[in-house]
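Student: The structures come next, written out as structure tokens.
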Structure 1
Amino acid sequence: MSLLERIQKEKVFDGQEAGVQNKSRKFSAPKEDPFEDLKTRIHIKIIEEINSGASKEIRTDNSEEELEKEISAIVEQFLEDEGTFITKLDKQKLITEIIDETIGFGPINQLIHDTSVSEIMVNGPDSVYVEKKGRLIRSDVKFKDDQHVMRVIEKIVAPLGRRIDESSPMVDARLPNGSRVNAIIPPLSLNGPSITIRKFSERPFNVRDLINFGTLSPEVAMLLKACVEARLNIVVSGGTGSGKTTTLNVISSFIPDDERIVTIEDAAELQLAQEHVVRLETRPPNIEGKGAITIRDLVRNSLRMRPDRIVVGEVRSGEALDMLQAMNTGHDGSLTTGHANSPRDMLSRLETMVLMAGMDLPVKAIREQIASAVDLIVQQSRLKDGSRRITHITEITGMEGEIITMQDIFLFRQQGRDEKGRITGTLAPTGIKPKFVEKLVDAGIALALDVFMR
């Protein structure tokens, strides 16, 4: 759906509700806005201008910036024709709100464009939080009422062919800039419609950025590059919001340009710079509850696509079995992420996820699959000061009896806090020489062994 079609279709200021309302709950009362009537009349004028073709500058091939300029001109002319006098500050605020509601995403549009904001959390019309530099802050942004939040959700999901209503009250989507969106509405959300937006940098972070942020050290960057080039299978582990996807994206950038990469995600977030990349994305069920395509389906299909590398955005259920089988059957160099608080927890999670595939496998057989498939776990954590750090580089070394053995190659050692309260520390080698050094040598990759020395 184009911007113009969206403007023509929607009635963004007249209080019309988008989506299905939960009859067992009263939506919050609208807040008074002294310019509400004026906004409604201006919006009607904008639609008339588009439909009549009176505004020659508004065309279907207009960029968002050009539409903003034309809408601003229409608002200025409307105020002049009506003889409406408002202060310069109020006029600018009025124009901004009209543009945000017409071609943007309402009150949160400014937050979406604010590069200092990494996450936006709408807990209801009166409660909007943002994350800045790893810290949660309550913003001054407010919606008029629950219906206003619903209209913004509809505006996000409609162009993607997704839907949200009482029969399907949860949805995952993404914004045009690649930001990940989750929305959940009543009756599941008791505070009213809720939106969570995880933003990603429009310019993907590279390894130098992560070094500057303190996420990893130059030595670890060299090690990870060597491991990727030697086709080791790597799992990036961490909690929610720890930066797993960003790190996966950076690690994926080490894949050589002459290899075919297939990426598999729930919502496309990875931004690989290589030329030969095939991006696959899951599909939710239709209105009849059929037609869903899961990550597991896509992993199976990717094996028929002649991939050199398979990159799965996140494993969270039965697809872990297919991923491990791919790693064990010639698809070396595969990369993925998973939720866990430590490398050992990640192994337990993989074990649980394989059992979720519905296969009645002995625990020992599952552990043998994991031990032979996974070479390296990169553990990432979000520390108490909001910073995101790689805390473990852990090698899977094999099996002893029924236990998977592992050894830490690098560990983050916290040293204290600086004058600004930020955690200081170093990601230092443990002094252990990893077994995979032999694989690096076989692949013709020279890595100085003093990298592993304390």
Structure 2
Amino acid sequence: MSILSILEPASTTTLRPTVARLATGSIPATVGSDLLVPLADGRVTDYANFDHGASAPCLESVRASVEAALPSYASVHRGNGYASRITTQWYERARAELHAFVGARADDQVIFTRQTTDALNLLAHAVPADATVIVFESEHHAALLPWPAERTIRLAAPASQSEAVTSVADALREAPEGPRLVVVTGASNVTGEIFPIAEIAAVAKAHGARVCLDAAQLAPHRPVDIATLDVDWVALSGHKLYAPYGAGALIGRADWLDATEPYLYGGGATTAVTNDLVVWATGPARHEGGSPNVIGAIALASACAAISKHRDAIEQHERSLLARLRTGLAQIPGVTTYSIFGQEADRVGTVCFTVAGLTSTLVSAALSAEYGIGVRDGKFCAHPLVGHLLADSPEHGTAIRASLGLGTTREHVDRLVNAVRALATSGPRSEYEESAHGCQPANDPRDLQAPRIW
């Protein structure tokens, strides 16, 4: 059934999907799965969220954990009151949960941060002054930009997984003597393709280098195991892991982190302070100055526990939907999908594509206004990679990214495929114009103002 038939008859004011949804009893439920959104023709439909790669919806179990923690919420550490003691225990249990979630070594530290960007900037702060950093241009800006330019070797986007390994090996052979760090993504935030992490780590270790894994896009979809992969640090974000409460983590070796100045000066980062002397703490406290985001840490740990419990079902769910989406898009004339390593490469649930004759901004706006579908358009904070991928597509300077996850159903996939087919064949139904808020239908009747919630 096409999305066009689902949207009829015109007299219907509230649209509910009529295509059978994928059974989701074996995967964690998400908040907002019943969200209704307005269409430009005056009707409403349930929201088809294909923007998990930017921020995933909250898990119901995460919301429950947060609600359970709030009545006794207090500041952590050094408090003898009942609430402080309970909250401190939850905070440190959250640290242990993250440690287990990524298969960390016994002496690895878990430092809570704001998100992956914050975690990678923390590591950049700790990298020795004489270290050389090796990074692919295909990285997200969070992994591409924190390192000092004069000590960074930026590698071209590899054409294959084997080339990725070879490029790192060649760069390490030519790198100056001294400490060296290889920074690499687990899964591309643009195409979803999985990098050969274990192979890159093996090459790095053979040359005495360390490895930092940006797992922001990988950890929600596939297992991450520090010990098995033999990487030194992992960075991840709660808002990608269905825990949108403002926490992330840097997990890994302690020596560089304990040897550098604290990332944030302030309370909790010290063991002694006088007018003449400051003794900084070692361990996670050294870089967690100030009152930490306890609720964010609890939320992140709760999400990790749920994902670990349902990992096989999650992967099966996402692989099925991704295959359906990729097959559907591949059959639409004028639609081009993009890959770093080629169409057969293993990937998480992300597809990057363009539609001939239509800008990515227009496609994104029409999918939202006419079909109730949320995607991302642009360069996805990975400008060098998108430029590389679109080099042979001169009419397009940006692309569309559809990223699925636990909030996605088969009906959503079919709706997106049919909507893209309709746009590629006939174009948008409405006239669109640029506004201060981006592209939107001319005389857009939708109320897009956020309601007051406080």
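Student: Taking mean count of other Cβ atoms within 10 Å over residues 212-219 as the quantity of interest, name the structure among 1, 2 where it is greatest.
Tutor: Values: 1: 17.0; 2: 27.5.
By mean count of other Cβ atoms within 10 Å over residues 212-219, the leading structure of 1, 2 is 2.
Student: Another question, if that's okay. Taking 1.4 as the value of distance in nm of label points 7 Å out along Cα→Cβ at positions 124 and 252 derived from one of the structures shown (1, 2), identify that structure. Intermediate values should be presented prior to the final figure.
Tutor: Numbers: 1: 3.8; 2: 1.4.
The read-out comes from structure 2.
Student: Now a separate question. Given a value of 16.0 for mean count of other Cβ atoms within 10 Å over residues 100-107, calculated from one of 1, 2, which structure does it belong to?
Tutor: On the way: 1: 21.2; 2: 16.0.
Of the options listed, only 2 reproduces it.
Student: A further question follows. Which one of 1, 2 has Cα extents along the principal axes in Å, for residues 220-339 alone, as calculated from the coordinates, equal to 71, 30, 27? Mind dumping the intermediate values first?
Tutor: Values: 1: 50, 33, 26; 2: 71, 30, 27.
That value comes from structure 2.
Student: Follow-up. Just checking, which of 1, 2 has the largest value of relative contact order in percent (Cα under 8 Å, 6 or more apart)? Write down the numbers at each step before the final one.
Tutor: Values: 1: 11; 2: 22.
Between 1, 2, the highest calculated value is found for 2.
Student: Out of 1, 2, which one gives 81, 55, 43 for Cα extents along the principal axes in Å as computed from the coordinates?
Tutor: Numbers: 1: 81, 55, 43; 2: 75, 57, 42.
The read-out was computed on structure 1.
Student: Now for a separate question. Which structure, out of 1, 2, was distance in nm of label points 7 Å out along Cα→Cβ at positions 324 and 356 derived from, given a value of 2.8? Each step should come with its number before you reach the end.
Tutor: On the way: 1: 1.4; 2: 2.8.
Source structure for this number: 2.
Only the coordinates and a few stated rules stand behind these numbers; no lab work does. Predicted, not measured: the structure shown is a model, and the values here were computed from it. Cβ atoms are built from the backbone, for glycine too; each structure is taken alone.
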